[in-house]
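Student: Below: a set of structures, written as structure tokens.
Please treat every number below as a calculation from the coordinates, not as lab data. Just so it is clear, the model here is predicted, and its values are computed rather than measured. Cβ atoms are built from the backbone, for glycine too; each structure is taken alone.
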Structure P
Amino acid sequence: MHKPVIALLTDFGLKDAYVGQMKGVLAGMAPEAVILDISHQVRPFDIMQGAFFLAASWRYIPKDGVLLGVVDPGVGTARRLVIIHCSGRFYLGPDNGLPALVIRSGREVQAWELAFPGGAEGSERHGGVAATFHGRDILAPAAARLALGKNPEALGRPLALEDLVRPAWAAPKWEGAAVTACVLHVDRFGNCLLNLPEGLWPDTGLGRIEMRMPLLQSLIPVRTYAEIPANGVGILLGSQGFWELAVNQGSAAAVLSLAPGEPIRLMCAAMDLSMP
């Protein structure tokens, strides 16, 4: 029997006590669980960046693990809290687009709306539920119970997948050999990671690719950053499971004047890249 795993992803940062309080609740209710930190440095309120971190990390969480995501600018409002089971793992958090990339790329997806009539079990020992900190008072107790084997149907009601929030940036738009994509994230090296996940394109034999928007730029299909020639911009399948734009030992974001959330339009002259 492996130990239960709970992975945390938040925009809380590390200066305040918020992460420690959540971990305290988890330690009290599931002391045998392994607690992993994916990141607590998501930009405040940036659901898209949190969704990218979540999707990029999903495959590295052990099967039956629980990924507790809290990037929740709508905390305390009528927005839903959900449990999602996808590819053998659980997501627990707000239904605000944070799990949208995982849902899109996963298989055998099921969802439940988290429901705690009268308050979350486990929160009463800490003084009830604060309207501004559901991560600690509702989601952490639920994550502990889920990690310990509680059936999701005991924690909420089934939810139709089509009712889950899916922001426009979660999926590219295809028109034959052209695709309008979105920059999900710019990493510290200036690589621009796109909402084009692994499997949509072959990683070899792409031929000539052009960016048509927001500027005209030839892109060079490569396998590694070192293959990108001087003064060139490469497109490659990166380690995070998404296609990205890169410059060899430079910043593609600076060269192309791109930022997270910006749309780009790509055209491949050598093959039809339309969605299967």
Structure Q
Amino acid sequence: MRKLAIGIAASGALALTGLVAPVASAADSPDLVFSAVTVNSGKAIVVGTTATVKVPVTYTLTRPSDLTVDYKTTFVGVLLYRGTLGRMTNEVEPEALPTCIPAATTDTTVTESCKETLVISPEDSLYSASDATTWKAAGLYSRMDQDEDGSDGHIHLGYDFDAWGPLGSGVQVKRAAKLTANASPEPVRKGATITVTGKLTRANWDTGTYTGYTSQQAILQFRAKSSTSYTTVKTVTSGTGGALKTTTKATKDGYYRYVFAGTTTTGKATAAGDYIDVT
């Protein structure tokens, strides 16, 4: 179970409310306002099968001036979740302290400009294809009151958790895609038919591997040896196992590649250009 920076297990906090975790009443909850929340600069988060992805988060926090946040027994930050605020089906919590710079103060409030980094590990944070969806942001406040010195025959562990959300417009988490291209035969005579094959795969978080992505459109492009830009040749649909295959006429020396624009659940991908010598 992942833990907040102050050492509290927040992933089960809401479910435990009313059972073993103390409940902070609305009157006891701090008056915090999270605004201007931006996750990953507004771009989709694309995650593969092994590498962790660092996600920048910026936000403005307005808090009571008499509220102490020491990041030892009290913690404020922004997390990502899917599901509902009261029943998160998955979440990614901050594991490091945010950096906050005072922006304005009044007699009763302090407004800070904050930034933090969330770390998404495909092995620890994402469990299935259902995680490839729109995630929401929530502001959080947690407070721990503990006395673990049992020398007097008594210990105490008190924990409060507050969350505000959803905040901002949400962010899409996508499965990373890979794409290959191979043109043959080579060399080839001008005007002869060449075959361009390839494969479109995407991250499978269940297995930790890349698997074929079928029934998807990929664009075949060509760049002449003397050119710096690609032009579209045709559109090809991936078949079994994500296989791509089509034919075209050889006209001049150059590079062939496939380009996949991505979907709502899967990131875009571009194959490396494969050079073919036309004689």
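Student: Given a value of 0.10 for FRET efficiency 1/(1 + (r/R0)^6) of positions 108 and 244 (r between Cβ atoms, R0 = 41 Å, to 0.05), calculated from one of P, Q, which structure does it belong to?
Tutor: On the way: P: 0.90; Q: 0.10.
This figure was derived from Q.
Student: Now for a different question. Looking at distance in nm of label points 7 Å out along Cα→Cβ at positions 68 and 92, point out which structure of P, Q has the largest value. Kindly include the intermediate steps, with their values, before the conclusion.
Tutor: Values: P: 0.6; Q: 3.4.
Going through P, Q one by one, distance in nm of label points 7 Å out along Cα→Cβ at positions 68 and 92 is largest in Q.
Student: Further question on the same structure: Suppose mean projected area of the Cα convex hull in nm², for residues 140-259 alone works out to 10.5; of P, Q, which structure was it derived from?
Tutor: Values: P: 10.5; Q: 14.6.
Going through each structure in turn, the value belongs to P.
Student: Further, regarding this structure: Of structures P, Q, which gives -0.92, -0.98, -1.08, -1.25 when log10 I(q)/I(0) by the Debye sum over Cα atoms at q = 0.20, 0.22, 0.24, 0.31 Å⁻¹, for residues 100-155 alone is computed from the coordinates?
Tutor: Here the read-out was taken from Q.
Student: Given a value of 1.08 for Cα Rg over 2.2 N^0.38 Å, point me to the structure among P, Q it was derived from.
Tutor: Numbers: P: 1.08; Q: 1.38.
Matching structure: P.
Student: As an exercise: distance in nm of label points 7 Å out along Cα→Cβ at positions 28 and 236, calculated from one structure in P, Q, equals 6.4. Which structure is it?
Tutor: Working: P: 4.8; Q: 6.4.
The value was obtained from structure Q.
Student: Hey, helix-only ellipticity at 222 nm (-39500 (n - 2.57) for each DSSP H run of 4 or more, over all residues; to 500) derived from one of P, Q reads -4000; which structure? If you can, show how the numbers build up before the last one.
Tutor: Values: P: -4000; Q: 0.
Going label by label, the one that fits is P.
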